[in-house]
Structure P
């Protein structure tokens with residue numbers, strides 16, 4: 001990562017009060033984009049854009065690829081399936097959702113990232129059918145963390161990933177996300193866990209598809 005990009009990400013994150021993404025996570029996500037150069041990226045759960053913007057800045061640095069951020073910014077979607085009363089009260093407060101949405105949109109505009117980044121104000125399950133299977137190289141799952149929503153996001157978007165694509169999953173330390181993580185464990189290789197303060201996330205790489213050609217090549221190598 002260039003010093004210029006590092007400073008852009010650091011400055012952008014520091015200027016965004018709404019959101020929980022740490023600078024360490026922002027840099028790690030950006031670095032993974034720089035290394036793999038995905039064409040199509042998707043983030044589920046934009047909120048204030050603190051993780052979306054670093055990814056978009058990395059794509060802008062590459063002059064390659066695009067990221068779509070998906071978030072309905074609606075209390076009923078944010079609190080769906082929530083049983084904890086404190087969490088439910090927080091997510092049904094519409095005012096901070098409006099402020100977070102404005103922050104994300106303003107950051108895209110002020111940083112000149114419209115050519116690599118845009119947002120869809122919608123539920124992720126409504127957007128998933130618009131993508132072909134195997135078409136996404138980078139996915140960040142950071143929407144509603146209830147078991148219902150996190151499993152739904154995972155099962156809807158996993159087929160859209162290309163073999164070898166990267167999936168970042170946020171808040172792996174929440175009990176409600178463990179079922180979704182078990183689904184990813186079956187289809188992906190664990191790359192690393194990133195734990196900073198109360199933020200814990202995981203990076204997966206989607207397992208490659210075992211094609212007829214690869215099986216044949218493996219057999220020939222064994223016979224040699």
Structure Q
């Protein structure tokens with residue numbers, strides 16, 4: 001089995017633990033780009049922007065980004081189906097450690113003792129929650145968006161308004177969770193390596209043992225055999 005940990009007995013702070021493949025990183029940023037375009041154009045469309053031209057351009061860009069948003073997961077599955085299935089399995093596999101993580105997280109993220117956090121697997125509970133939101137709202141966006149786009153003039157007005165309401169509600173939910181995701185992944189001092197890992201795919205052994213201890217210990221165990 002290929003090792004995910006490069007030998008580094010002297011400096012546990014050096015980022016030597018391979019966490020993400022290059023394909024996963026590229027697809028993540030493509031999907032993130034589509035998501036951000038959808039976010040901003042959706043806001044312009046929702047609030048109507050200033051003037052007809054900006055509103056019309058936002059609608060066109062929104063649809064182009066929607067196609068990219070749907071295409072990236074399909075491309076990911078075609079290129080690496082196992083990774084996609086693992087992603088879905090991890091997202092919906094919750095156990096007692098996840099419940100303990102949810103209870104301990106508020107204290108931890110406001111400066112509480114790190115030792116109180118239960119050990120986590122390849123993705124921690126907070127990341128699982130983000131993935132649940134992304135999967136659920138993504139399905140809502142696709143279902144309602146395609147219907148609103150392709151069958152707008154065939155829908156009864158109450159149905160059209162209800163679909164808009166559901167689409168908008170999913171928008172608000174994902175925006176709120178996105179703000180938390182960005183703060184914890186980019187700005188929180190205890191997530192200092194999170195953004196870097198999505199650029200070169202690596203984290204340090206120390207960071208891995210603190211944030212993904214169960215996963216890291218499995219990697220270490222497999223590398224020692």
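FYI, it's all coordinate maths here, none of it is from the lab. Keep in mind the model is a prediction, meaning the values are calculated, not measured. Cβ atoms are built from the backbone, for glycine too; each structure is taken alone.
Once FRET efficiency 1/(1 + (r/R0)^6) of positions 102 and 134 (r between Cβ atoms, R0 = 25 Å, to 0.05) is calculated for every structure in P, Q, which label goes with the largest value? Write down the numbers at each step before the final one.
Working: P: 0.10; Q: 0.85.
Checked P, Q; max of FRET efficiency 1/(1 + (r/R0)^6) of positions 102 and 134 (r between Cβ atoms, R0 = 25 Å, to 0.05) sits with Q.
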Checklist outcome for this item: If helix-only ellipticity at 222 nm (-39500 (n - 2.57) for each DSSP H run of 4 or more, over all residues; to 500) is calculated for P, Q, the one returning -23500 is structure Q
Checklist entry - Can you say which of P, Q returns 64, 38, 31 when Cα extents along the principal axes in Å is computed? => result Q
Item to check | Read-out Rg and Dmax of the Cα atoms in Å, for residues 22-141 alone, computed value 18.2, 55, structure in P, Q | outcome: Q
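Computing relative contact order in percent (Cα under 8 Å, 6 or more apart) gives 18 for which of P, Q?
Numbers: P: 18; Q: 34.
The read-out was computed on structure P.
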